[in-house]
Each structure stands twice: as C-alpha cells, then as structure tokens.
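Engineer: Listed below are the structures to be examined.
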Structure 1
Amino acid sequence: MNPFGYSLFRLTLCGLTALGFCIQVSGKVDMRFWRKPGYFDEYYRDLMAQGAKLPTVKSEEQEILKTYHDFIAKKQDARALAYLQSSIGRDASAALDFTLGLHFYRVDNLDQALRYFNRAVLKWPTFQAAHKLIGYCHLQKDAWDKAAGAFNKATQLGSDDARTFGLLGMIYLNQEKILESESAYKKAIVADPDTLDWYKGLASTLLKQEKHLESISLFEEMIARAEETKDQSDFLILQANSFIALDQPLDAAANYEIVRRMGQATYETMSRLGDIYLNENQLELATEAHVDAIELDPAQDQDRPVRTAEIVIARGFWTNGETIIKTIRRVFSDTLSDEHHLSLLRLEARVAIALERGSAIAIKLLEEILDIDPEDKDTVLLLARYHHSQSRKSRAADNEEEALDSFEEARTYFEMATELGDDEFKRQVLIDYSQILVDDRLYCDAVSLLKDALDLEYTIPVENYLERVERACRNQRLRTR
C-alpha cells in the first residue's frame with residue numbers, strides 16, 4: 001500500500017560570472033527520488049517507527065482505520081474516503097485526521113490535505129510526520145516560507161533525516177538564504193552521503209558565495225560519484241567555471257577537453273575553450289575549438305561567432321580569422337543575417353588587404369560593402385587608404401599612369417570620408433588625407449585640411465604639423481614663380 005501521492009520539484013541553479021565570462025549555468029537538482037517506486041512506503045515506515053511523535057489511537061478508531069485500509073486494499077478508494085469522512089467526529093483523534101489528510105494528499109488535493117494535517121497538529125502538536133507533510137504540501141504550492149516553517153518544526157521535534165534537510169536546503173536556496181541553505185545541505189549529506197542531489201545543492205550555495213576553492217573540491221567528489229555521463233560533464237563544466245574564477249584557465253581548458261572527448265561538448269563550452277586558447281596564444285587550438293563551437297549548433301545566436309572572428313582578425317591572426325569566417329559562412333549559409341553578412345565582408349576585405357590577395361579581390365569586397373551601405377565610413381576610409389597604398393606601389397614600379405589613377409581614386413574616397421561620421425572621425429580623416437597630400441608634395445592642398453582639423457579640435461601636435469606644411473607650401477610657391 002502506498003498512502004502518499006507522488007510529486008516532483010525542480011530547482012534552477014545559479015548563474016556565475018567569472019573573469020569576463022558571463023556564464024549562465026542552468027541546471028536542475030535531480031529530485032527523481034520522489035518518483036522511485038516504494039519511496040513513500042519506506043518513508044511511511046520511518047514515520048511509524050517514531051512512536052513518541054505519533055498520537056495515541058483509541059481502540060474503536062483502530063477498527064475504523066482497519067476498515068478504511070481494507071477498502072483501499074480492494075481499490076475502493078471512493079468508498080474508503082466516504083467511510084473515513086463519516087467516521088470522523090469532533091472528538092476524533094489526530095490519527096484519523098492525519099489518515100484523511102494522507103488520502104487527499106495521495107490524490108493531489110493539497111488544500112484538503114493541508115486542512116486535515118493542520119487539524120492533526122492542533123490536536124497533537126508534536127506530530128512530527130504531520131508537520132513534514134504540511135511542509136510537502138506548501139512546497140508543491142510554492143509557499144516557500146510556510147514550507148520552511150513546517151520542516152523546521154519537524155527538525156525541532158527531532159527529525160534528522162536527509163530528505164527534510166535537503167528540502168530545507170532547496171527552499172533556502174530559492175529564498176537566497178545561502179548560509180542557511182549551505183548548512184542544511186551539509187546536514188543532508190551527513191545523514192545520507194550517497195544521494196547526489198544534496199551535493200548539487202551544496203555546490204549551488206558555494207558558487208553563490210564564490211567559494212571557488214571549496215567548490216572545486218566538491219565537484220571532484222561529485223564527478224567521482226556521478227554514474228551518468230551527462231552528470232559528469234555538467235560537473236566538469238561547473239568546476240571549470242570555478243577554475244576560471246580563480247584565474248586557472250588551463251585547468252578549466254583541461255575540463256572542457258574532457259567534456260569534448262566524452263561527446264558532451266556544446267557550442268558554449270567550445271567557445272569558452274577557444275577563448276582560453278586564444279588568450280594563451282594557442283592559435284591553432286583556439287581556431288579548432290571555435291570551429292567546433294560553430295559547427296555544434298547551427299541554430300545558435302550568430303553574434304558570438306562573428307564577434308570571435310572580429311577579435312581574431314583585430315589581433316592580426318589573418319589566416320585563423322579567415323578559417324573562422326569560412327566556417328560561419330558554411331554553417332549559416334541559409335540563415336546568415338544581412339547584418340552579419342556585412343560584418344563578414346568587412347573582415348574579408350581586411351584579410352584580403354593584409355594578405356595581399358590582389359587589388360581586384362580587395363576592391364571588389366570593399367565596393368560590395370558600399371553597395372550595401374553607401375555611408376559605411378570605415379570602408380570608405382579603407383578604400384581611400386588602399387588606393388593610396390596602390391599608388392605608392394605603382395610609383396615604386398615606375399608606372400606613373402597607374403600611380404596617378406590610384407592616387408585620384410584615393411582622393412575621391414578621402415573626400416567622401418570627410419562627409420561621414422562624427423567630428424572625431426572627420427578630424428582623423430582630415431589628418432590622414434593631409435598626410436597623403438604631403439607625401440605627394442601637395443603641401444598647399446594639405447594646409448586647408450589641417451586647418452579644418454584644428455577647427456574640430458585643437459591639439460598642439462597638429463598645430464606644429466600645420467606650421468611645417470605651411471612653410472613647405474610657401475617655399476613651393478616661391479620656387480614655382
């Protein structure tokens with residue numbers, strides 16, 4: 001006979017922020033022991049063994065309970081309920097109220113169950129089992145404070161079982177009473193060191209308090225105790241988070257590599273592994289991890305891989321960045337947003353220029369960007385600088401015609417750039433533009449640009465540079481008279 005009902009409670013573990021990584025760690029404290037066959041039968045036997053905490057039962061009520069249980073054994077639940085309700089009078093003992101409460105609890109009628117459990121403890125205040133079940137009812141109704149009060153009352157009456165302490169730990173954790181939760185989970189582990197749920201709860205409290213050294217040791221124990229691969233990988237990842245918080249990134253990387261070899265890696269874990277390798281200048285390992293991260297989840301948010309490509313290329317790792325870009329385009333070929341396509345075009349143009357892939361390739365990429373966004377100031381400036389560099393190469397090769405054509409293209413794009421962006425951008429464009437004019441001995445043209453730059457923001461270095469260019473302009477005019 002199973003006089004109790006079944007229920008399942010869930011808990012979401014805390015998030016963790018460590019050393020720039022915003023790692024949202026979501027998990028569930030595994031409460032499946034509630035669903036094991038015979039769990040409540042065993043619990044009921046435990047309650048019956050606590051004779052001093054149970055109310056006395058009158059002799060005539062023993063016959064009532066026997067008849068009630070006979071009906072239950074014959075699966076005549078409705079008849080059993082009607083019989084028990086009709087047998088409970090004003091002077092009925094707490095035992096009958098408790099039994100009726102159990103009946104309602106078994107069929108998930110929590111309001112009625114609470115009514116009779118509360119009647120039972122009013123009649124018999126030391127009724128430990130009733131206090132516990134009041135706690136279970138409130139817990140299922142998310143009434144955390146009332147559940148905690150009932151479980152606490154049970155512990156005051158001498159209850160020291162792991163389940164009561166474990167549930168108290170879960171309640172306190174949800175209420176952000178972290179120290180109380182830690183204490184409760186530790187008591188649950190002492191009473192029952194074989195249930196992994198209590199270790200998970202304790203780990204949550206340690207992470208909340210940023211007790212990373214303690215949590216690393218605890219996760220080591222949890223990894224050893226875990227029987228399922230998924231649990232092991234979850235604990236390895238959580239332990240890696242603590243390693244990161246303690247500035248031990250290579251230890252974290254070792255955990256991520258184990259998870260990878262277990263076949264449990266996600267794009268999140270591979271991205272973090274790639275970030276660690278990148279920070280350690282392990283470029284090939286970083287690239288491999290980031291490629292795996294992209295391939296693991298084609299439905300992931302595209303911002304992160306695109307941002308990774310931007311960081312790699314910004315650090316001058318051109319071929320590694322190009323590998324990541326090609327992976328992004330392959331994996332997201334059908335879903336790549338216009339915004340990300342444009343971002344990748346910009347990166348591809350920078351790679352083409354840096355690796356000197358040829359002017360036709362670079363210019364094609366840059367012009368494609370401008371077809372999409374004609375006011376992309378960075379691309380306009382990049383085109384200006386690129387054409388100027390091509391002009392200098394042509395001049396060095398004694399090809400004056402190509403040099404002149406490239407120089408005029410550069411001037412066109414510099415003129416366009418001076419009309420775009422904020423004042424700081426325009427000021428930098430004016431200075432860059434003036435410098436290429438000075439390089440080509442067009443001193444007088446550069447003077448007006450430098451004056452415009454000073455009008456936007458006065459700085460002594462630009463003022464000094466303007467004075468030198470003005471002297472060069474005057475000397476040039478004197479020579480041409």
Structure 2
Amino acid sequence: MKQMMKSLALIAAASGVVFGALTPLSASADSRTPALKWTKCEGSGLDPRQRCATVSVPMDYADPDGPKIEIAVSRIRSENPEARRGALLLIPGGPGGDSMNDPSGKGQRLPRKVRDAYDLIGFAPRGMAPSTAVDCGLEHRDLARTALLPWPAADGSVDANMAAGKRVSEACARNGGELIRHISTLNEARDLDRVRAALGERKVSAWGVSYGTYVTDAYLQLFPGRTDRVVLDSNDNPDPVLAERAWLAAFERGAEDNFPEFAKWASAPGNPDRLADTAAEVRPLFLKLAARLDREPIPWPCANPEELNGNVLRQSMLDSFYDPDDYPALAKLVLAAEKGTVPPAPAGPPEAVLQNVTAVAAATICNDVDWPSDPEVYREGVAKSRAEFPLTGGMPRNAMACPSWPWEPKEAPVHVSGQGPSNILMVQNERDPATPLSGALKLREALGRRAVMVTNDSTGHDAYLDNGTACGDAAVSRFLATGKRPAKDLYCG
C-alpha cells in the first residue's frame with residue numbers, strides 16, 4: 001500500500017465553508033452512535049493487542065437517516081491507563097490509503113510516553129476495504145503505475161490521457177454504485193467524528209500524514225472544538241480553488257528539490273551503483289536516457305505496461321525520491337537500461353487492491369473540486385511544464401479522470417483558516433518530492449497563530465519518525481506527550 005500512496009500522493013491541508021445541507025454533525029450525533037464491539041483483527045503480523053470494530057455512518061450526510069455504510073477501525077489501547085490522555089487518530093495518506101494496521105506498525109515506533117498517553121486508532125476511509133468498499137472495474141491498462149499519475153505521450157500529447165480519463169469515469173459511473181458519489185475529503189472528516197463519538201471521546205488528537213493533513217484540516221474546520229493535539233506531517237499547498245490540481249502540480253518542484261541529493265549520492269566515489277563521476281553529470285544522463293526510452297522502449301515482461309519507456313523511468317524516479325533508501329533501486333534501473341536490459345519487474349499489489357485504491361482516489365479527487373473540461377487547458381499546461389521542468393515530463397499539469405467525471409462536486413472546496421484553536425504542530429522536510437516545502441509554507445501562512453512549524457534539513461516524504469531529523473522527531477514527540485510546542489517556528493539542521 002505504501003508505494004500506491006506514493007504514486008497518489010496528492011496532498012494538502014485545508015478547511016472551509018460547506019453548503020447548508022451538509023453542515024457538521026450536531027452534538028446529538030454522539031448519543032446516536034452505538035458503542036463499538038471490538039473483535040480480533042484479520043491479517044498477519046499484527047500486534048496481538050490490536051482489536052477491530054466497525055462504525056455505521058450515513059452514506060450521504062445530507063440524508064442522515066438514509067442508507068448506511070460501515071467504517072472499519074482498529075485500536076491498541078494506552079500502555080498505561082493512569083497516564084492515558086485520550087485517543088490519537090492515525091490519519092493516512094492517499095487518497096487511497098488506510099491506517100488499519102498502523103497501531104501495530106508505525107504506532108509502535110512512537111515513544112513510550114506517547115503510547116502511554118493515547119489509544120492508537122487506525123481506520124479504513126469510506127470506500128476502502130475492509131470498510132464498505134468501491135470498485136470501478138477498470139481495464140488493466142488503466143491500473144498501470146504510469147496511468148495512476150497522468151504522464152503524457154512522449155511528444156507531449158494529452159489525447160491518450162483524456163481518453164483514459166473518460167474510460168475511468170464511465171467505468172466508475174457504471175460500476176461504482178451510489179457510494180462512489182459520496183466519497184470526499186469532507187465526508188471522511190465527518191466519518192472520523194462518528195468514530196470519535198463511538199470511541200466515547202469528547203476530543204481526539206490526530207497525526208495526519210500527507211493527504212491525511214488535508215483530511216485533518218477538514219476535521220479542524222468542521223469540528224474545531226473536538227480536537228486536542230494535532231500533528232500535520234508532510235504538508236502541501238492549501239489552495240482552496242485548485243485543491244488536488246495544485247497537489248499534482250507540486251511534483252514539479254518536489255522533483256527539482258530532490259534531484260540534486262540523488263545526483264550527489266549517485267556520483268559518490270565508492271558507490272557500487274555510481275552513475276557518473278560528478279553530480280553535474282547525473283541530470284543530463286538521466287534526461288538523455290528518458291528521451292531514448294521515449295523513442296525506443298525496452299520490453300519488460302510481467303510489468304504494466306510491458307515495457308520500460310521514458311515515463312516508467314520518470315515514475316520510478318519519483319517513487320525512489322520518497323525515501324533516499326530507495327536511491328539504489330533507481331540507479332540499478334538506470335544502469336541496466338543504459339545497457340538495454342531491465343531487472344525483473346517489481347511485484348505490485350494484487351489487482352483487487354489496485355481496483356479499490358484507484359476507485360477511491362479517483363472519486364475523492366474528482367468529488368472534491370471541479371476540474372476544467374477543455375483539453376486545451378491541459379495541452380498548454382503540459383507544454384509549459386515540459387519546458388520548465390523536464391524531469392517530470394509535463395505530468396504535473398495534465399488531466400486525470402476528473403474532466404470527464406459524470407458528477408459535479410457537491411460542496412465548495414475546503415479553505416484553510418487562521419480562526420480556531422492554536423493546537424497544531426506542523427512538521428516538514430525541506431526536500432519532499434510529493435509535498436514540497438513551498439506548499440507547506442503556504443499552509444503555514446494560512447493557519448497563522450494556530451500552528452507552529454518544524455522544518456527539517458532532510459530529504460524524503462513522511463517526516464516524523466521516518467525521513468526527518470532527531471531534532472524534529474523530539475519536538476513532535478514532546479508535543480504529543482506533553483502539549484508543549486516550540487515557542488516559535490523551528491529549523492532542525
């Protein structure tokens with residue numbers, strides 16, 4: 001799931017005005033939410049303490065007494081009931097990610113004082129299995145890595161992308177059922193408040209990562225009085241008009257921020273996967289190889305598509321930039337391709353998982369905000385992007401499924417506000433490929449006095465307890481355990 005979230009990492013943090021028919025739940029919703037029935041979780045490798053349950057929520061919050069869907073949740077209780085403060089929601093990236101196993105996984109990397117303070121809560125967002133799930137029945141080619149992000153043709157044409165978007169939209173309209181129309185960030189936030197009520201908590205804390213920062217800020221907007229301590233980790237541009245379009249465009253800056261670090265690594269003496277003698281030589285080498293593969297793809301059996309072309313190489317570059325530990329995989333691919341060979345295709349998720357993830361991602365992105373329907377908007381954007389940011393080949397300004405999506409967004413996009421509790425700590429890496437610092441700074445400005453920001457002199461996505469710094473990790477852990485934030489924005493070198 002992690003690599004899928006990487007390729008779909010269209011992330012921001014926002015909150016805003018919603019239509020009157022879809023206002024936040026009243027306090028009376030708490031009394032209508034039944035207590036949870038915890039049972040053993042399905043799956044392997046889980047902490048034996050983790051338990052699972054489901055919460056019934058309205059499919060359509062404009063019709064709260066209408067059809068219901070189930071939201072799956074998981075929990076590991078506080079390790080010290082006497083020190084327990086409340087519940088910590090682990091809000092995943094995506095859209096198309098879940099945190100069901102996170103109480104057993106990354107939750108166990110939290111310091112003991114934090115694990116003492118909170119029950120760790122994971123969940124599968126609406127539409128994601130094992131919650132009530134959706135599936136659009138997409139064609140195999142529309143599940144390819146280079147289809148999930150809209151890479152244009154080698155000559156910059158967007159015609160194939162527009163056609164693919166139309167196929168995806170028509171398949172979701174045909175096969176997605178009624179639920180596909182009600183998958184959105186704001187509805188995910190509303191579902192989380194039903195989870196809060198079912199847990200019996202007056203307030204909840206949250207650790208939102210990547211796209212999860214957007215979900216968290218939507219929750220802050222809808223239910224500002226129901227939040228305790230909030231961590232926003234790996235943040236993106238909170239543009240209230242472009243929303244996901246701005247997050248897609250961020251890959252331009254993210255790739256440029258990261259490539260120099262890869263180039264230094266790939267030219268270091270003694271590196272067994274060394275690509276060049278100097279860092280300055282790595283970029284032209286990569287661009288030349290990508291252009292050659294655009295013209296002369298290398299067959300790649302068992303991959304999707306079954307060839308290594310320029311866009312597959314560019315997508316592999318973005319994937320490797322999420323974590324510097326993945327640099328060797330990219331370098332090995334480059335070295336093999338220069339020789340006209342390819343290593344074995346990496347194993348991907350099962351097709352059923354890809355179908356589910358892609359359906360939820362498409363529904364969220366297209367239901368959250370309106371996209372232009374005119375192909376010329378994307379032709380012009382791709383041409384400009386290819387000229388200014390050749391590493392990403394025009395993909396960040398291209399069309400996804402949304403220009404052909406059969407439904408209009410039901411609500412205005414969320415809008416980040418500086419009004420509300422001052423209980424937010426942002427943590428951000430300087431060189432993040434998917435949620436670059438440039439977008440995080442815009443979020444920091446929009447939140448104003450509500451937030452303090454920790455910026456890490458670090459490379460990669462997922463800052464806290466992953467690709468950040470010891471200084472940044474200590475600041476976040478201290479905040480979660482004690483509520484103490486840095487007195488002002490902090491730079492961790």
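Engineer: Using the calculated result 16.6 for mean count of other Cβ atoms within 10 Å over residues 302-309, pick out the matching structure from 1, 2. Walk me through the intermediate numbers first.
Structural biologist: Numbers: 1: 19.9; 2: 16.6.
Traced to structure 2.
Engineer: If distance in nm of label points 7 Å out along Cα→Cβ at positions 198 and 406 is calculated from each of 1, 2, which structure is the one that comes out at 7.6? Walk me through the numbers on the way to the answer.
Structural biologist: Numbers: 1: 7.6; 2: 2.9.
The structure behind it is 1.
Engineer: Sticking with this structure for a sec: I have 3.9 for distance in nm of label points 7 Å out along Cα→Cβ at positions 94 and 206, calculated from one of the structures 1, 2. Which structure is it?
Structural biologist: Clearly, the read-out refers to 1.
Engineer: Which structure, out of 1, 2, was FRET efficiency 1/(1 + (r/R0)^6) of positions 142 and 286 (r between Cβ atoms, R0 = 35 Å, to 0.05) derived from, given a value of 0.80? Mind dumping the intermediate values first?
Structural biologist: Working: 1: 0.20; 2: 0.80.
Going through each structure in turn, the value belongs to 2.
Engineer: Can you tell which of 1, 2 yields -23500 when helix-only ellipticity at 222 nm (-39500 (n - 2.57) for each DSSP H run of 4 or more, over all residues; to 500) is derived from it? Walk me through the intermediate numbers first.
Structural biologist: Values: 1: -23500; 2: -11500.
Of the options listed, only 1 reproduces it.
Engineer: Can I ask one more? If P(r) over Cα pairs in 10 Å bins from 0, in percent is computed to be 4, 20, 31, 27, 14, 4, 0, which of 1, 2 is the source?
Structural biologist: 2
Engineer: Here's something else I'd like to know. Here relative contact order in percent (Cα under 8 Å, 6 or more apart) was calculated and came to 6; which of the structures 1, 2 was it taken from? List each step's numbers first, then the result.
Structural biologist: Numbers: 1: 6; 2: 22.
Going label by label, the one that fits is 1.
Engineer: Separate question: Matching task: 4.0 is the computed value of distance in nm of label points 7 Å out along Cα→Cβ at positions 158 and 454. Pick the structure from 1, 2. The partial results should precede the final answer.
Structural biologist: Values: 1: 9.5; 2: 4.0.
Considering all the candidates, the number was obtained from 2.
Engineer: Of structures 1, 2, which gives 7.2 when mean projected area of the Cα convex hull in nm², for residues 366-437 alone is computed from the coordinates? Before the final figure, lay out the partial values.
Structural biologist: On the way: 1: 4.5; 2: 7.2.
Only one of 1, 2 returns 7.2 for mean projected area of the Cα convex hull in nm², for residues 366-437 alone, namely 2.
FYI, it's all coordinate maths here, none of it is from the lab. Since we're looking at a predicted model, the values are computed, not measured. Cβ atoms are built from the backbone, for glycine too; each structure is taken alone.
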